[in-house]
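Here, each number is a calculation from the coordinates, and none is a lab measurement. Treat the numbers as computed from the prediction; the structure is a model and nothing was measured.
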Structure I
Amino acid sequence: MHFLLIYEVGRDFVERRAEFRNEHLALAWEAHHRGELLLDGAVADPVDMVVLLFQGDSPAGAQRFAAADPYVLHGLVQRWGVRPWITVVGAEASAPMHV
């Protein structure tokens, strides 16, 4: 299954993230190498959200990531949540559908 970890970030996120970016990226690459995190990035114009795509049997990997993420721990993230994402098209789709 796929899960989206969605961060709502503050107006000062772009300015403040540099201080914590290396820690965040190290955590993200560790999760990626474990096969949990597929993609991570900010939504642009405006940068008000960060979306991370996880895969696994449950949302636990995404939840653990958020609990340890320096962006969350240092208040750059105002709110976060994990949502299941039913993917249906593509080589990595969790529930492929064909017509």
Structure II
Amino acid sequence: MHYLLIYDAAPDYVERRVPLRKEHLALARAAHARGELVLGGALADPVDGAVLLFQSDSPAAAEAFAAADPYVRHGLVRQWRVRAWTTVIGDQAAVQLPPDL
């Protein structure tokens, strides 16, 4: 199953993330190496949030990531949420539809 971790960033997110970015990226790289984090990055124009795509059996990996993320712990993320995402198109889709649909 896929899960989206959605961040709503604080207004000064871009400036405040600089000293925390190395720790944040290390956390993301570790989650990717474990096979949990598929893709992640900040939203652009404006940079007012981020979306991270997780693949796992439950939302626990995404929730644990957010709880450990220095951006969340230091208030750069105003709010976060995890949403289940039913993917049906693409090589990594969680649900493979029959070809005649």
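General observations
- Which entry (I, II) yields the derived value -7500 for helix-only ellipticity at 222 nm (-39500 (n - 2.57) for each DSSP H run of 4 or more, over all residues; to 500): II
- Rg and Dmax of the Cα atoms in Å from the coordinates reads 14.6, 51; which among I, II: II
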